[in-house]
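The structures considered in this document are given below.
Please treat every number below as a calculation from the coordinates, not as lab data. This one's a predicted model, so the numbers in the text were calculated from it and none came from an experiment. Cβ atoms are built from the backbone, for glycine too; each structure is taken alone.
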Structure P
Amino acid sequence: MAGMKPDEKLLKSYSNPQLKEPFLVAAGPGTANVGLRTVSYLQEKLGAELFAEIEPGDFFTPPYSFTFRDGLIETAPIEEGEQKPRNRFYYWKSGQSHDIIFFTGNTHPLPGKVPELAGYVLEVAKGFGLKRLYMPGAFLADIHHSSEPTLYGSATNDELRQYLHSRHIVDAPSMNIAHNLNAWLLGMAKSKDIDAIGLVSEIPAYKPEERNIRACRVLVRALLQMLEIEAPDLSDLDTLLAEEDKRTELQLGELRESADERVIDFLHYLDVLAEREQQASKDRGLLPSELELPASLKFIEELYAQAKSDPGKVGELRLAVQQLGSSDRLLIMRKYGEEIMSLLGYQV
């Protein structure tokens, strides 16, 4: 690992593989742990080999955990071996132009230590000739649990951004980003001039903590294509998804027997989301010009028409589009596509 900058005392190496311009696919804890589950699935599916891990050092929390129970905050010592921070590197020889390094971190570092750990991870990968970072993740959106989630992307430069557009992956919406390891890996990649792509899948806002196989599946498929890996058999994901859907329907069946007004309101909310998805499915069969925007988005349509002939309106249009929710923004992109993105200078 010639030229490696971080403190090598913290790096526990098991082997020193010779890798060909590797891509790094990385994730730590995040929304519903979708990114972490996606990377772990690919690492296990491809049979990637563990070759190094970062010792906990002083990156992580004191040796106790805390919980909220019945309105009280409780602390308890962490038993030896329980919740031990694990930050591991795996490699996989692709036989193609780029080998793959997988990194998984199972624990949030202390807030002040997140940038340091993110930088350490990237420096380790750079020691093997890192070519590009891929970071999968998820965000909460108003979608039905049975909907196929939309994938959004972000990149460290416009060339990669247009590469995502060529794969019909639209820009990630503006969102409040938790300054966790995932965000810092992307941010540190930018600061170190490392090419990086972030991919985020929608997950239902009403299931923020539950495992989401649909989101993992859409991320796995996208990553396999971008990494130029021949897709392995993913039928196990389909089986897990069928089991997940069955459990959800059983839970909803129990809720439908409730007379609680809050439960009734929630079920109505699910019905609205399902109807929206049905309409979106119909819209996907139309030509973009045939899509009918809802009344709530007519102002965007009018502003767009004005901006095409009046450059002074472009800034106003850009701000209006940036303030849309993810589903509304996607609808605008479906209807106007490259035209509106070009007009806005790819600043959406």
Structure Q
Amino acid sequence: MIFIDCNLLNFRNLGNIFLEFSEKGNVLFGKNGQGKTNFLEALYYSLAGKSFRRSVTDRQIIKYNNNFFHINVNLLKSMKDGGDKKYNIKVNYLKGKSKEIAINNKKIKKLSQLVGLNNFVLLSVEDRKIIHGYPADRRRFLDNAISQIDSLYLEYLQIYKKLLYEKKALFEKNNVDYMLLDSINEQMVEPFIYIIKKRKTFIKSIAPFVIKSYKNISDNNEDANIIYNPYVDIETPSELLYFLQKHKNKEIQEKNVIYGPHRDDFILEINGKNSKNFSSSGQIKSMILSLKIALAMFFKEYNGIVPLLFLDDIFSELDNFRIKKLIDFFDLFSQIFITVPRQDELKFFPDNFKIFEVNNGEIYAR
């Protein structure tokens, strides 16, 4: 699937923007703070139903002195029978109201109806948190990736988070309602098991691609691996419920939900060592590239979909060797969107890439 065009209204610092795209590659060029990443965020939002920025609310996305934002994109999807199908996605958000998302003018009721329509990979400077950040940063990577291929996973994730919130709220009270706690634990079992099973399967499936891509990027000099580290590894409903009920008094005492997939993590290894603790700057960059390239390989292998690629200001983080390695993998993607702050970085891109200049919230094709 590729983007044909995009129309935005009041998204961040972007007013009324309409752009038509190259079917292969599109580069957004301009100084920092002009709106490049904001536009990339809007495209991402149209496929994910949310921002890729952490802890951002829809209200914060609205342009200053306005009370709504609007996204309207047209996409083209190649079908297995050889034909093409057009998709239109509209996102409308009015301050104080719930947002509305429509696919081909039909409003969706669940976010899972949107996520997975097409697969995509985002690579940004924030991705270093996957290695050096908290377990929550790594879980975010897992959840975003798995949700693209499994709509039920996203639904179970939302159910689990709701129950987790209710359980935490219960512990904040002076007198815990044990019957309600038992009920929440019972409701948690099914999504709990589904989430850890899918995470385990996903990491096992993506591991060969991580190994392969890191070998390539490190020029066959080093080995990499990815290992799932579930906080509670129980997949039998009766055993899990017994475990949760057995430890409920400890959670009540600590006033915290101690056990569950919200505490899961995974390890990225380089030469058998945890890259979080034993890795150079160059190794970190290679590992992040490998992880995202492995994700693209996995998507294509899993469902035959060639994913989109969003690159946010990543070239300034890489040396020429790694830039070349990344460009070598461009054929893995159906369409590419890249932001760069420096004009000299434009030399890296093929002639069939379309260049857009971004200045103070305005975007022009060059």
### Answer label among P, Q for the case where mean count of other Cβ atoms within 10 Å over residues 127-134, calculated from the coordinates, equals 20.4
P
### Computed 18 for relative contact order in percent (Cα under 8 Å, 6 or more apart) - originating structure among P, Q
P
### Task
Tell me which of P, Q gives 0.95 when you compute FRET efficiency 1/(1 + (r/R0)^6) of positions 191 and 295 (r between Cβ atoms, R0 = 41 Å, to 0.05).
Q
### Summary
Taking Cα Rg over 2.2 N^0.38 Å for each of P, Q, the highest value is that of structure P
### Query
distance in nm of label points 7 Å out along Cα→Cβ at positions 199 and 311 computed as 3.1: which structure among P, Q?
Q
### Which of P, Q yields 17.6 [mean count of other Cβ atoms within 10 Å over residues 135-142, calculated]
Q
### Query
Given a computed value of 10, 38, 39, 13, 0 for P(r) over Cα pairs in 10 Å bins from 0, in percent, for residues 95-238 alone, which structure among P, Q does it belong to?
P
### Message
For distance in nm of label points 7 Å out along Cα→Cβ at positions 111 and 167, which structure out of P, Q has the highest calculated value?
### Response
P
